[in-house]
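What follows are several structures.
Bear in mind these aren't lab numbers, they're just calculated from the coordinates by the rules spelled out. Just so it is clear, the model here is predicted, and its values are computed rather than measured. Cβ atoms are built from the backbone, for glycine too; each structure is taken alone.
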Structure I
C-alpha cells in the first residue's frame, strides 16, 4: 500500500460523481463509495472562492457520528465566472446560457476537499483558470443535446467534446476541472 500511514483505515469517497470515483481509483487507493445526502447551502456573504471548501466540510458533517475506523473524503466543485457561481443547470435553457457565457472567456474552477476521521479533520481548495475559445451556437447545442451536462458545475465536462474544442488554456490542474485535484489530495493523504 502506497499510503502506509492509512493502513487499517476504511477509506470512503462520499461522492456521486463518476468522474471523482474514477480519479480516486486512478490514485490506486482502495476505497468504497458511500453517499449521504446533505442540503448544499452556504451563507450568502461567504466569499465565492470559499464556497466549495465550506460545502465539502458540510458534506463531511453527515459522517460526524459514524467515523470509527473510517477516513471520509468529501468534495465540491464550482465554476466562478463574472463574479458569480455557475452551479449545475436545471434545464437545457440554463445549460445553453452557462456555456454561452463561458464562450471566449476565462473562468475559474474551484474544488474544495475535506478529509475527515474520528480524530482529525483537514480541508483545502484548489483553483484552476480555464480559457474557452469562441463557440458557435451549433457547437453549444450539439454538446448540450448529446452530452446532457446537467450534473456538472458550469454545465460542462472538460473530459467531453466541449473540453476538446473549447479549452484553449489551463492554469492549474486539469483534474481539478474534472472535479478533484488528485495531486493535492494524494499529497495531503500522505501527510494525514
Structure II
C-alpha cells in the first residue's frame, strides 16, 4: 500500500475507525484492538472509543502474532465459562457491518459448534468466532503453520458455517486498487 492502510480516510473517518465502530455497534462485550506498526498514532486516533488496546511487539512477524497477543490479553476467568468466545476481525475489512457481525454472533449462541464463521459462495470469511477452548490451540501455532486456518482442517467437525448474501465478509483492502474501489463504492 505504501502507507498504513488502517489510517487511510474512509467514509467519515478512517479504515480502522470504521472497523472499530462496526464492532462497537455489534453485540460484542468488549473490543480489543491489537496495535503494532504506528501504534501510538492509532491509539491516539481511537482514544475516544470504548476499546482496549494491546500492543504486539512482534507485529513484524505477521498477523498470527497479533492474534496471539489479543488472545493472551483475554481475561483468564472468562475462559472457564463453557460458551464464552472470542472473535477475530481484520482491520482492512470496513464493509463488514454490525448487522453481519451480529448474525454470526447470534448463530454462535444457537449452535453447539465451537467455531462459527460466515460463508459466501462456499468461501470462508470474517468475523470468525471461536469458543475459548481453542485459545490454547491458537497460542500453540508456530510461525510456519498455516495460521488460524490450520484449525479449520483439524477441527472441521466443530465448524458451523453461516451463509450470508454478501461478499463483504471476503473483501479486504490490500492494494491501492482495492482502496480506490472501496472509496468509489462507499461514496
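Some observations on this one:
- A value of 0.35 for FRET efficiency 1/(1 + (r/R0)^6) of positions 72 and 176 (r between Cβ atoms, R0 = 30 Å, to 0.05), calculated from one of I, II, originates in structure II.
- Among I, II, which structure scores highest (criterion: distance in nm of label points 7 Å out along Cα→Cβ at positions 8 and 40): I
- Among I, II, structure where semi-axes √(5λ) of the Cα gyration tensor in Å, for residues 88-127 alone as derived comes to 33, 14, 3: I
- Parent structure of the calculated result 0.99, given that Rg/Rh (Cα atoms, Kirkwood Rh) is the read-out and I, II the choices: I
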